[in-house]
Structure I
Amino acid sequence: MFNRLLIANRGEIACRIMRSCRRLGIETVAVYSTADAASRHVAEADYAVAIGESSASDSYLRADRIIAAALSSGAQAIHPGYGFLSEKLELIDACHANAIAFVGPNRRAIETMGSKIESKRMARAAGVLCVPGYDEDDQTPQRLQGEAQRIGFPLLIKASAGGGGKGMRRVDAAADFLSMLALARREALASFGDERVLLEKYIINPRHLEVQLMGDRVGGLVHLFERECSIQRRFQKVIEEAPANHLPAAVADSLYEAALRMGRAMNYDNAGTVEFVLDADQGDRPYFLEVNTRLQVEHAVTEMTTGIDLVEWQLRSACGEPLPLSQEAITRQGWAIECRLNAEEPEHDYRASLGPLLGYAEPARQAGVRVDSGLHAKSEVTPYYDSMLAKVIGFGHTRTQALDRARAGLEQLRIEGVRTNGALLLQILLHPAFDDVLTTRFLEQHFPNGPHAQALVRQQHVLAVSAAWAASQPVTQPVWGTLRGLRLTAPAGHPARIDLSVRDVSAASDNEAVCLLSADGGYELADVPGQRAAVQSGPDGFVVNLTQAGQNTVSVHVRGSAEQRWFSWAQGRSMVWDVEHELEHSLHTGSAESQDSQLSATLPGRISEVMLQVGQRVVAGDLVLTLEAMKLYHSLTAPLTGLVQKIHVAVGDIVSHGQLLVEFEIEAEAVDTAAT
C-alpha cells in the first residue's frame with residue numbers, strides 16, 4: 001500500500017478520500033488554489049501544496065503543477081477524485097512519465113470512454129443495446145440533418161467529448177435542428193475543444209440508472225449493483241438512491257450483465273460506472289448511455305448498502321492487489337438515499353449563492369446519517385468552482401427509513417450565510433410522487449418553479465429575524481418590559497411595539513411592514529397572536545426559539561451582517577433578509593429616477609470584465625460589466641442613456657446579490673424628453 005497520497009481535488013471529495021486514507025494509515029497531500037487556502041481539505045491533510053490562482057484553469061486543471069506538487073511532497077500516488085483532471089489523459093500520462101501511480105483505470109479505458117461516439121461503438125461491439133441515433137464520422141450539417149430526419153423528433157444533440165449537460169440540446173422540430181446544432185457545436189468546442197456531436201432519439205419518459213463496476217489489474221471485475229439517478233435538473237443529478245425503486249429483477253440482471261460486458265471490453269481495472277437510460281413507456285427497456293471512468297459523486301449510496309469502501313478498493317487496485325471479494329461474496333442490504341446540497345437559489349432559476357459562511361454545524365452522530373462535506377465554519381463559497389457543498393445520505397433497513405434519516409440529516413445540517421437548495425430537497429423527499437416510478441422529468445412536472453411556497457415557514461422566519469433585530473438594538477431588555485407606553489400609535493398600557501420594514505431578499509419581494517410587539521421577555525407579531533419568540537444571544541448571532549400556544553415549534557438561527565442584511569436558518573431552510581426601522585426605511589427610499597440610475601448585481605459572483613470608465617457616455621442596453629458565477633458568465637447592461645458617475649467595483653471583486661456596482665447620471669436631453 002502507498003505511504004503518501006496526493007489528492008488532486010478539493011472540497012467534499014478530497015475530505016472523503018482523506019477519511020479512507022486515515023483509516024488505512026496513508027499520509028495525504030492536499031493541493032489548493034488561492035481561493036482555497038483556508039479550506040477544510042487543506043486543514044485536514046497531513047501536507048498541503050499551493051498550486052496557483054483561484055481559477056481552476058490556473059490551478060486544479062494544471063497537470064504540470066499537480067505533478068510538481070506530488071514530486072516535491074514525496075507522494076507515491078495521485079487520486080484525482082471526480083471532475084477536474086479525473087478523466088484527462090494528460091494527468092495519467094504525466095503520472096506514468098514520473099513513476100507516480102494513478103488511482104484510476106487504464107489509459108485505454110479513459111481514452112475510449114472519453115468519446116461518446118467511441119463508447120457507443122464499443123458498446124454495440126460488446127452486444128450492448130444503444131439508444132437509436134447517429135454517431136458516424138461524417139459531421140457535415142447536411143448529413144446530420146438527414147440522420148435527424150431518419151431518427152425522428154424529439155431528439156438530442158450531444159457533444160461527443162461532453163459531460164454535465166454541456167453541448168447538449170433537445171430538438172423538437174426539424175425547423176429548429178440546424179440552429180440547435182450550431183449552438184451545441186459552439187458550446188462543445190468552447191468546453192471540450194471538440195465540436196463533434198452525436199444524435200440520439202429523445203426518450204420522453206426516461207429513467208436514469210447506473211451500475212457500479214470495480215476491477216483490478218490481475219483480471220478481476222465485479223459489479224456492485226445499481227443506483228437510481230433519475231431526479232435531475234438540466235442533466236445534473238440531484239438525488240440518488242440504491243437500490244432503484246420499482247425495478248424488475250430481470251431488468252436489473254440485464255443491466256449488470258451489460259455493464260460487465262462493457263468492463264471486459266475495456267479490461268477495466270478500477271472504479272467506474274456504466275450508465276443507462278430506461279424507457280419507462282416501454283417496460284423499462286434499457287439502453288447504454290455512457291461510462292464514467294472515475295469515482296462518482298453518488299458512490300456513497302453503494303458504500304452504505306454493500307458495506308464496501310470504494311476508495312479503499314481503488315487504492316488497493318492501483319497498488320496491484322486483487323479485488324478483496326468475488327462477485328458471489330458481494331451482497332447488498334437496506335436502502336440508501338443521497339441528497340446533493342448546493343449553494344443556489346432554486347426560486348430564482350437556481351442562481352448561485354456566494355459569500356462567507358456565518359455558521360456551520362453537522363448533525364450530531366446518529367445511526368443511518370452520513371454527511372460528506374468540504375465545509376467548516378470559516379469556509380467561503382466562491383464563484384470559481386461548482387455549487388455542490390455537501391452530500392447528505394440516509395441509510396435504513398427500508399426505503400422509508402432511509403428517507404426519514406435523509407430528511408433528518410438535511411434538517412440538522414446547519415449552513416448559515418449562503419442559501420442552499422435544502423428546502424427543495426426536503427419537499428422532494430416528502431412529495432407523494434417520490435414513491436412512484438421516477439423519471440428525469442420529475443422536477444419539471446412537480447417543481448417547475450423550485451420549492452413550493454410555505455407560508456408558515458416564512459412567517460416563522462419573519463418573526464425570528466424581527467425579534468433578533470430588536471434584541472440587537474442598543475436598548476436594554478428591561479426598557480422593553482417597563483416602558484409600556486413606548487409606541488408610535490398604540491395606546492398607553494399596551495405592550496411596547498416597533499414598526500419595521502422587512503424585505504425577503506431570497507424571494508426578491510418588496511418591503512413589507514411588520515409590527516413587532518414585546519412584552520414579558522418575548523416577541524410576537526401583531527397580526528399573529530399566540531406565536532412567540534424568545535431570543536438567546538451569543539458571540540456569533542442569535543438562536544430564536546418559537547412557541548405556538550405555549551408549545552415549542554422550532555428554533556431559528558439568525559445572523560446579522562453589514563448593511564442591515566440578516567440570515568436565518570431553521571430545519572434545513574435558509575433565507576436572507578433586509579431589516580430596518582420603518583422610519584429609517586422611509587428616509588432611505590429614493591425616487592424611481594434615483595433607483596434607475598444605478599446598476600446593481602443581479603446575482604452574486606465575480607467581476608470578470610469592466611467595459612467602462614468614469615465620465616464615459618453609455619446608451620441604455622450597452623454591455624458594461626461581465627459577472628462570473630459558478631463557471632457561467634452573465635452580461636450586465638446600462639439601465640439608461642447617460643454618463644458614468646461612479647464605478648464601485650473592479651475586475652476580480654466578489655459581489656453579492658443586490659450590491660451597487662455603477663452609478664450613472666442621466667443625460668439632460670433624456671430628462672427633457674421624459675418631461676414632455
Structure II
Amino acid sequence: MGTVPILYLPGVARQDLRAGADCPVLHQPLVELQYRGKVWHQRNGRDWTIEAFLTSKDALVLDVARDAASQQAMLRAIDRLADEPLAALAGRRLDVGFFESLSVSDIEREILAWMAEPTEYRKAKQADQAAFETFVGKMGREYGVDPAKQSPADAARCIARGETAWDPIWRRYADAPQAYPKMQVLMAAVPEQEFSIQCLDRSPRNNLLAESTLRKALGDVLALPHAEACAAVVKLDREHRERLDRPWAKLGESLLAETLVPLSRLAAAATSPLGGPDVATIARAYAKDGWEVDRHAMRALAVAQRSPDAELVGQVVRAVYLPWLDKTAAHFQSVCQGGSAIATLVTPVAAEREQCLVFADGLRFDVAVALQEKLEARGLVARLSHRISPLPSVTATAKPAVMPLPASGYGSIVGGPMPETFLPQVRTAAGTKPATTNELHEVLGELRVAVLGPDETDGAATAERDGWTEVGRIDELGHKLGVELAGSLDEQVERIARRVADLLDAGWTRVRIVTDHGWLLVPGGLPKVDVPKSVVESKWSRAAAVKGSSQVTVPVVHWHWNDTDRVATPPGAGAFRANEAYAHGGVSPQECVTPELLVERLGPSETAKITNLRWAGMRCRVTVGGGVSPISVDLRLTDRDSASTIVGGPKAYDAKKDEAAMVVADDSLESKPAVVVVLDANGTILDRMKTTVGGKT
C-alpha cells in the first residue's frame with residue numbers, strides 16, 4: 001500500500017540467493033525479490049562487512065585503523081559501537097584503544113573490581129564474553145598483567161613497586177578505599193621489601209607501624225613538663241599529618257594520627273592561660289576564642305572513643321589541658337572578689353512576645369558554638385553572645401536567673417537562708433515555696449507564659465508574653481557518663497537544633513537559647529581538694545555550703561540569692577570529691593561564662609536562589625540568583641552536615657562567570673543522592689537543591 005519493504009538478511013550471502021535451485025529452502029521464496037527490487041551492496045559488488053560499512057563513502061565514511069588488534073577489538077565492541085552517535089565517531093581515529101574503551105569504559109574501576117573479587121568479576125562478565133576479552137587484552141598490553149593467567153596479588157605487587165601505569169589505579173583506590181575492602185588485604189600480603197621507597201605509604205603494615213611508633217611517643221609525652229609536652233604533641237602532628245591523606249585513615253586504621261589534629265590544636269592553645277584585669281575582660285576573652293581550648297579537648301576525646309587507645313589519649317589530654325584549665329580558673333577566681341564581681345554582671349532575660357525561651361541545661365560555650373554552626377547549616381540566623389552565671393554555678397541557683405520572672409511581687413525569686421541544695425524560694429499566691437521546676441512552671445503559667453512540653457510547639461499566636469521550654473540532656477549525661485560525654489555532644493547539639501527549628505516552623509518569631517551553667521571535664525578526674533566536713537553543711541563536687549561563720553581554707557563566694565550565706569569553692573580546677581571527671585558549681589570561665597543564642601529565620605534581603613543546576617560527567621555547575629555577596633556553593637550528602645561534603649568543601653561563586661563549578665572525584669558516588677547548598681560568608685545556608693551525582697536534578 002505504498003510502503004517499500006526492506007529486508008535485512010544478516011548472514012545470508014547474495015550468491016546464495018542467485019544460486020536458484022541450490023538456494024536453501026527457507027530462502028527460496030526470496031529469490032525472485034532480487035529481480036523485482038534492488039540489492040544494496042558495495043560498489044565492487046561485494047556484500048557489506050562491518051569494516052566496509054564503517055569506512056565506505058557510500059556508508060559512514062569513518063577512519064578505522066586496519067591493524068589486526070583494531071579489527072579484533074572492533075568486532076568485540078560491535079554491539080556498543082552500534083549505540084554510539086555518528087557525530088561522536090566522525091573526525092576521529094577509531095583504533096584498538098577506542099574500541100576497547102567502548103567495552104571497558106572505566107578501566108581503572110574494572111581493574112579494582114577484578115582485584116577485589118576476581119571470581120565474582122569473571123562471573124559477572126559471563127554474559128559479555130567480548131567485554132571480558134577486551135579487558136584481558138587491555139590489561140596485558142597496557143598494565144603488564146594478564147587476568148586470565150595471573151592473580152590480583154601480581155597486580156598488587158605492581159602497585160607496591162610504583163609502576164607508572166598503576167599510579168592512576170592506586171589514586172582511584174585511595175579516593176574511595178571503602179568500595180574495595182579486599183584491596184587492604186592484598187596490599188598487606190605484599191612483602192615489605194617489594195615496596196619502593198616512594199610507595200611505602202601504600203603499605204598498610206607500614207601505617208600500622210607508624211601508629212605503633214606514635215603510640216609510644218604519646219606515652220613519652222606524659223613524663224614531660226607542660227610546655228615541653230605541648231610542643232611535643234604539636235611536633236608529632238606535623239610528623240604524622242600526611243598519613244591522614246592515605247586510604248588507611250579513611251578505613252579507620254590511623255585513629256591516633258586522626259586524634260592528633262585536635263590534640264595538637266589543644267596543645268598549641270593551652271600554652272597561655274586566659275588573663276585579664278577583671279571578670280568582664282576575662283569573660284569577653286573566653287567568649288571570643290578562649291572556648292576553643294575546651295572544644296579541642298572534647299574533640300580529641302570524642303575521636304579517641306573509637307580507638308582502643310582511648311585511655312592513652314585521655315591521659316595526653318589531661319597532661320596538656322589540666323594545667324591550662326587550672327591556671328585559667330585560678331586567675332578568674334583571683335579577680336572575682338569573693339563573687340561580688342560576678343554577681344554584678346548577672347542580668348535578667350528580657351521577655352518578648354512571640355519569643356520562645358529554650359533552656360538547655362549545661363550548654364557550655366564551646367558546645368553552643370557547635371550549636372550555632374548546626375543552626376546556621378539549617379539556614380537560620382543564630383547570633384551568639386554571653387551571659388554570667390550566678391554563684392554557685394549549679395542548676396538550682398542559676399536556672400531561675402534565666403527564666404522570665406519579675407524582679408518583685410508574684411513569681412519573683414527570694415533568698416532566705418541558703419539550703420543545702422542551693423535552691424532559692426519563689427513567691428506564689430500561697431506564699432514562698434522552694435523554686436523547684438514544677439513550681440516554677442506553674443508560676444510561669446500564671447504569668448501568661450506558654451510553658452511547652454518536650455514535644456510541644458504551639459502557642460506562638462496565643463502567648464500573651466513569651467514561651468518557655470526545656471531541651472537536651474548535656475548535664476544529665478555529663479554526670480552519668482563522665483569523659484564519654486565528649487562522644488555524645490554532637491547528638492545533643494542536633495537534638496537542640498531540631499527543637500529550635502520546629503519552634504520556628506510552628507510560628508515563633510524568634511527563639512532565645514539560654515542555660516544555667518557550664519562545666520569542667522578532665523580525664524582521670526579533677527584534682528582532689530580537702531575541706532573538713534565539720535565546716536560545711538553539704539559538699540558537692542565544686543561547691544559546699546559553709547556552716548554559719550565557720551572558717552575554711554579554700555576560696556569562698558557569696559550565694560547569689562542571699563549574700564549573707566557563703567559557698568566554699570575549690571581553688572583552680574580542683575574538686576571536693578575524688579575521681580570526678582565531670583563537675584560544675586565552682587568559679588571558672590567554663591562554668592560561669594554561659595552562652596545565649598538568638599535564633600531567627602533569614603530576612604528577605606539575605607536570600608539567594610539556585611536558578612540552574614547542570615551536570616557534565618562528574619562536574620556540577622550551579623547558577624545562583626539573588627543579592628547576597630560573597631557566597632559559596634557546596635555539594636553534600638547531607639545538607640546540614642558540612643563534614644559530608646563530596647567536593648572537598650565550599651567553592652567560591654564566580655560572579656563574572658555567574659556560576660560555581662564542583663567536581664566529584666569519587667566515581668563510586670555516581671548516581672547517589674546529594675544536595676547542593678548555597679552559603680553566605682558566615683557559612684549560613686541560603687538555599688539548597690537535591691540532585692543525583694552525575695545526573696539530572
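What follows is calculated from the coordinates using simple rules that are stated; it is not laboratory data. As the structure is a prediction and not an experimental result, all values here were calculated from the model. Cβ atoms are built from the backbone, for glycine too; each structure is taken alone.
Upon calculation of distance in nm of label points 7 Å out along Cα→Cβ at positions 111 and 215 from the atomic coordinates, which of the structures I, II produces 3.4? The read-out comes from structure II. Ranked by Kirkwood radius over Cα pairs in Å, structures I, II are topped by II, which has the highest value. Computed over structures I, II, mean count of other Cβ atoms within 10 Å over residues 63-70 reaches its largest value in I. Could you figure out which one of I, II the value -10500 for helix-only ellipticity at 222 nm (-39500 (n - 2.57) for each DSSP H run of 4 or more, over all residues; to 500) was computed from? It was calculated from structure II.
Structures I, II were shown, and mean count of other Cβ atoms within 10 Å over residues 263-270 at 21.1 was computed from I.
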